[in-house]
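Q: Structures for review follow.
Quick note: the coordinates plus some simple rules give every number you see, no bench work behind them. No experiment lies behind these values; they were computed from the predicted model shown. Cβ atoms are built from the backbone, for glycine too; each structure is taken alone.
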Structure I
Amino acid sequence: MKLIINADDFGYSPGINKGILIGFRRGVITSTSLMINQPFTAEAVQIMKTYSDLHAGLHINLTRGIPVGNPSEINSLIDKKNGHFKKAEHFFTGSIMAAEVEKEVLAQLESFYNTGLEATHLDAHQHVHRHPTVMKAIIKGARIYNIPVRNINKETRSLLIAEKIPTPDYFISNFYNEGATLDNLRSVLSFLAEKYPRGVVELMTHPGLKDGNPQKSSYYSQRVEEFKLLCSQGMKEILKEYEIELVDYLTLKS
């Protein structure tokens, strides 16, 4: 089995940036996802240029901070009071315009490539690509740039396969919060070793270090625990036990 161990939220804060870098160099992280519109995005980009074997996808962000594109052209996504994106629940309780979603997704992709880096894949902050309008825009971006897309369940995987967009065979989403334990990971890998012995699987992670950043994440102390696990000898031994080959999203690019 090939395993992509992806660290989300690169660029969010100095502590998250540092945790991902250390987890990549000393732990088992193989891939990351860059938020292109955060205060510490430039720092994350510089890290990738320094460590060129650390590859990143674009973590499409439509729910936090300010847009990359012109706010006046994406009114349905923006809170007019502060100019920031509306919360994630707005995608399912409010009204969003498909053309505006597509415009911002493509603007974020263009901004990523303007750094001089190439994205290995696409995924989305807070899984907003489970919304069909967002997924449609992401599929368009994936076709333009010829890159894979994360699937988060059977439905999104079936859609991506139907659209001939490369995607992993399985997505491990429960290595999170109380589920971020070695016992849980061993249980999941035991199941996958039988079902996808030669498949490509993605493990989503959210490591980080505490940094006192004012842009504090609600998932803060838990990031440190994930970081410790991803750098632990126990994690490495489990991967060896199941004869896991660690890869990144480049293994899916055609």
Structure II
Amino acid sequence: MRKKLVAGNWKMHMDWNESMTFLSEFVAKESSEAWGDVDVLIAPPFPYLRHFVEFTANARSAVKVGAQNCATEEAGAYTGEVSAKMLASLGVPSVILGHSERRSLYGEDAKVVGQKVRKALEAGLQPIFCCGESLEERENNVTEERLRQQLEESVLDLDSSEFEKLVIAYEPVWAIGTGKTATPEQAQETHAFIRQLINDRYGAALAQSIRILYGGSVKPGNAKELFAQPDIDGGLVGGASLKVDDFAEIVRCAF
């Protein structure tokens, strides 16, 4: 049985005071409710990572802290970059890689994403590898072709001992920040396809152990039905993870 994971990707939102108010209130909800059956992760902006790690540890919270990106290199003259090794030294266990905004806004192709995945694994981090199709690709019925390409060009050449450490996040680009959401049936079909790709490469045991998250406008109103699908193991949540009550309700939907 795969344990559900609900991960909040804050992107570039919330100042310091807002972030700490959120974290305090969210951890208070966690302590008053039984969230032990669900893994919960928050990926705040880089400046907040160390304090989030310390705060959750001191509060004896099970909430994990993730980063939103890492560099392709371990160290060097790369102004503005943050390496996977640096993240690991802060006590950060996970990093989101290949998000559609990194691909579209910053030109990260499959090769770059693959390099980042390998650096994360070398540093002992768990990569949350994102993949997904555009609206045009969905309408042209090439969703599966696009997903196969993204996986093959970035991660399907890892050996099984490396691949088993990944979390996959399927994020239909056309549903991110648009208010549109894939129907539970559409999402399940695509998740099942991704799991079959993994099965074909690594075998059934590994494919059944990998968590695949849905990442397209997850909200309290649709999370329960999405998470009930057999191949959807939780969500990578954007806007709804910025509101304490909404994010807590999405966590409850994963029970």
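Q: If you rank structures I, II by mean count of other Cβ atoms within 10 Å over residues 106-113, which sits at the top with the largest value?
A: I
Q: Related question: Compare volume of the Cα convex hull per residue in Å³, for residues 82-201 alone across structures I, II and report the one with the greatest value.
A: Top value of volume of the Cα convex hull per residue in Å³, for residues 82-201 alone goes to structure I.
Q: Suppose relative contact order in percent (Cα under 8 Å, 6 or more apart) works out to 22; of I, II, which structure was it derived from?
A: So the calculation was done on II.
Q: With Rg and Dmax of the Cα atoms in Å derived from the coordinates and found to be 17.4, 53, which of I, II does the value describe?
A: Matching structure: I.
Q: Also: Among the shown structures I, II, from which was the value 9.1 of mean count of other Cβ atoms within 10 Å over residues 74-81 calculated? Each step should come with its number before you reach the end.
A: Details: I: 14.6; II: 9.1.
This value belongs to structure II.
Q: When distance in nm of label points 7 Å out along Cα→Cβ at positions 2 and 90 is calculated for each of the structures I, II, which structure yields the highest value?
A: Working: I: 3.8; II: 2.8.
Going through I, II one by one, distance in nm of label points 7 Å out along Cα→Cβ at positions 2 and 90 peaks for structure I.
Q: Something else now. As an exercise: distance in nm of label points 7 Å out along Cα→Cβ at positions 50 and 114, calculated from one structure in I, II, equals 3.5. Which structure is it?
A: Answer by label: II.
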